[in-house]
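Undergrad: Next up: some structures, all given as structure tokens.
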Structure I
């Protein structure tokens, strides 16, 4: 059975919080009585459009969905956490034994009403996302249970993922990041 890699995409700014806590935590995308938060991963191997945030354009004052490049700039770089998974019945199992379920099956376990799932599916597709490329788990994931951690720096010409080999250098390299921002 082949290993597949799924990714949790975020920004470098959020990475600091994740590193400090030592955990990737499920998020409360869906609100309601009894709904359980989900920790999302994507089969997309470059970037997950749903990781883009809403931003306000300086020129027009209108809200828009940020691009990957804008997320890299305003998030001070991009980070992705990879886990290797294998098929296991209707779902998957992660390399540290965690149970991972695909969209939309994860919603049943998370107790998300079908009407919310249907609306979310429609909204995400309108933003260019493919929810069928997503899997999730209902429990936090220890930072140490990630099989890979990669970063994409702010270089406009070279938007490529690089494996993080020296976590301390990556985490505390804020001075260099600030100098790059000032040059722009």
Structure II
């Protein structure tokens, strides 16, 4: 066997490359092993993070530039994959919240519209802007996450955008188009 004259950095680079190749060939095996370990030791990752919090934050900061570069240049389809995962996650969260407040399948409480593209969450008693300011959430997925994280609190309903806009500022529960009796 021939001995290679490599520097420490060259050996490390070579070893990393070998490990990367082996790992890419054995992804499923590694994933199964990791899942089995997490099931056997459910609190290990949390405890490890708590004891190594500063190291984790530093590692995250170091890798942030790499992630940004991969995303910006779409290396190996990274950006496309992350955007697709993000869209899917946002859709699932939104659907969960809409189904909780609007039934399954969700529909507008005022006119019965069932097209998911048109449905939104409404503060029944108004004051949505002030409420979102107090919880430091603008709108969209952040608000849906807040609702889910807080156990789907009372005081919200599903309305379509038309009914929500028509009702806004009136202080009534439904819009004047489909429920004129509330405005008489």
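Undergrad: Which one of I, II has relative contact order in percent (Cα under 8 Å, 6 or more apart), as calculated from the coordinates, equal to 28? Before the final figure, lay out each step's value.
TA: Values: I: 28; II: 17.
Label of the originating structure: I.
Undergrad: When distance in nm of label points 7 Å out along Cα→Cβ at positions 33 and 73 is calculated for each of the structures I, II, which structure yields the highest value? Could you put the intermediate results ahead of the total?
TA: Values: I: 4.6; II: 3.0.
Largest one: structure I.
Undergrad: Out of I, II, which one gives 0.65 for FRET efficiency 1/(1 + (r/R0)^6) of positions 81 and 137 (r between Cβ atoms, R0 = 30 Å, to 0.05) as computed from the coordinates?
TA: Working: I: 1.00; II: 0.65.
Of the structures listed, the value fits II.
Undergrad: Among the shown structures I, II, from which was the value -19000 of helix-only ellipticity at 222 nm (-39500 (n - 2.57) for each DSSP H run of 4 or more, over all residues; to 500) calculated?
TA: Values: I: -7500; II: -19000.
Matching structure: II.
Undergrad: While we're here: Which of the displayed structures (I, II) returns the greatest value of FRET efficiency 1/(1 + (r/R0)^6) of positions 9 and 121 (r between Cβ atoms, R0 = 41 Å, to 0.05) on calculation?
TA: Numbers: I: 1.00; II: 0.15.
That would be structure I.
Undergrad: Out of I, II, choose the structure whose coordinates give volume of the Cα convex hull per residue in Å³ equal to 215 when calculated.
TA: Values: I: 138; II: 215.
It traces back to II.
Rule-based calculations on the coordinates, nothing more; no lab input. Please read these numbers as outputs of a predicted model, since none were measured by experiment. Cβ atoms are built from the backbone, for glycine too; each structure is taken alone.
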